[in-house]
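Read through the structures below before going on.
The numbers here are math on the coordinates, done by the rules we state, and not lab data. Predicted model, so just to flag it, every value in this text is computed and none were measured. Cβ atoms are built from the backbone, for glycine too; each structure is taken alone.
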Structure I
Amino acid sequence: MGKRLLITLFVTLVLGVGLWVVLTNAHIDIFPCERAQYDYAAEKMGPPSPGTCSLLGVFNPIVVDGETSDTQKLTLAGYAVYALVVGVVPLLIGLFVGRRFGAPKPTA
């Protein structure tokens, strides 16, 4: 049981951290959010509008001349998708891999 648990935890941790690194450094817009963009004509922030955002934009906002030019905030659904993609999916894969390592060997 100890070996299966260690393999499950290791695979879950590696996949979770790997997915987080990829998602925070790529423009993968699958997370529901509220986004407000800077209106350069009016020289002020526009109204927030619903849409999808990438974690790159949420965790690393664009700053121009000391001001944030694009604000993105995850909604409750965005946090749910974030938890599903970075937490639940790696856990399920980790459980599957750990289960395969703990399975009895077939006899011929």
Structure II
Amino acid sequence: MTARQLLICWIVMAGLATITGLLRGKVFSRALFAIALLSATAITAIAATESLAELPGLLGVGLGWIRLFLIFAIMSATLAGFTLRQSIIVGACYASILAIFTLFR
């Protein structure tokens, strides 16, 4: 991803995390702002590793699975308010389904 795409990803994720926190009844505070910034930074950093997921063979599939798992688990916890257990389960299912699809393309 280019630096411009990463910046846009970071801005969108920080905005979404803040807005969904407010919609869930949280008060706009330092804690909400910190969670939004940290989750946006983590997701953007993981998204920047896109080229590793394109490696040939099972290494690329494995790294792609880890990448998708982390991104979706963080997003489901931040945006949907899932618990840690729910985020792990949903992230694993999402990453597994997409990894299977990439095996057959």
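Here are the numbers:
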| quantity | calculated |
| --- | --- |
| Identity of the structure behind -14000 (criterion: helix-only ellipticity at 222 nm (-39500 (n - 2.57) for each DSSP H run of 4 or more, over all residues; to 500), calculated), options I, II | I |
| Value 1.00, calculated as FRET efficiency 1/(1 + (r/R0)^6) of positions 29 and 53 (r between Cβ atoms, R0 = 25 Å, to 0.05), assigned to which of I, II | I |
| Origin of the value 14.4, where Kirkwood radius over Cα pairs in Å was derived from one of I, II | II |
| Which of I, II leads on distance in nm of label points 7 Å out along Cα→Cβ at positions 5 and 45, largest value | I |
| Which entry (I, II) yields the derived value 24 for relative contact order in percent (Cα under 8 Å, 6 or more apart) | II |
| Ranking I, II by distance in nm of label points 7 Å out along Cα→Cβ at positions 21 and 37, the structure that comes out highest | I |
